[in-house]
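The structures considered in this document are given below.
What follows is calculated from the coordinates using simple rules that are stated; it is not laboratory data. Only a predicted model underlies this, so the values are computations on that prediction, with no experimental measurement involved. Cβ atoms are built from the backbone, for glycine too; each structure is taken alone.
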Structure I
Amino acid sequence: MKTKDYQKGLHILAELSSENLSRLTDAAPFIQYVQEQIIKNGLSQLGDVQHNFDGGGFTAVVCLTESHLSVHTWPEYGIVTTDVYLSNFMKDNQDACRNLYKAIRDFFEAEEINVQEVWR
């Protein structure tokens, strides 16, 4: 297996706390916002899937040619979990990965509870 040219991608996993409950209850504004951020960071969206839960909260996954991002919200606890993974197959995407993660955190006006960066 040829691995000498392979550059690991960055995967950011985070648990966030937000008091902006209106941002935690409807996937549509999040998807619109994140689509703008994807373009701004020179990434390519393939599609998205989202689900609003009865009583609040949503799950959203956006598939990118570079990989993916996902968000899960629990407004009853003020919690958001997210992961953003971008490969480095065609170019170095570590700055775009960090920018996209920060944009997600900013959208929810959230504080970090736990953040991990994993190279894979």
Structure II
Amino acid sequence: MEYVSFAHEIEKRKSEYYQVLRSCQAQRPDEDITDWMMFFLSCLSNIQKQLMTKLNTNSLEKQLSPKEKSIFTIIQHRPNIQSGEISAKLAIPLPTVKRILSELINKGIIEKQGAGRNVSYTII
């Protein structure tokens, strides 16, 4: 599982980070660091959201049966996967996969996309 880090958040927003930093430093010696603080707090807020998502996912995964977990994991790593692919990868009969997918949808864990033969599944 990928970890959540402040450094990763800064890396994702590197151009914004340097822009805010230069803007504040340009005002020396009496710089106003309000923009820097707002950027910093925004980063912390994003990290908190990511951590809460991971905690909720981990908590949810503990409530799943082994087959539900394996299907959830495949969908997590291959968004927009179809039921037939899941069945083949896990060697679980297609009717069983479809029943479990329906249960995961009802639990609000995954969502169905498309219609007919083009139905695929992704994590919410």
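Worth a mention:
- Each of the structures I, II was assessed by mean count of other Cβ atoms within 10 Å over residues 79-86; the largest value belongs to I.
- Of the structures I, II, the one that 1.21 was derived from, the read-out being Rg/Rh (Cα atoms, Kirkwood Rh): II
- Computing distance in nm of label points 7 Å out along Cα→Cβ at positions 7 and 39 across structures I, II gives 1.9 for structure II.
- Here helix-only ellipticity at 222 nm (-39500 (n - 2.57) for each DSSP H run of 4 or more, over all residues; to 500) was derived from just one of the structures I, II, and that gives -7500; the source is I.
- Origin of the value 19, where relative contact order in percent (Cα under 8 Å, 6 or more apart) was derived from one of I, II: II
- Distance in nm of label points 7 Å out along Cα→Cβ at positions 15 and 103 derived as 2.7 - corresponding label from I, II: I
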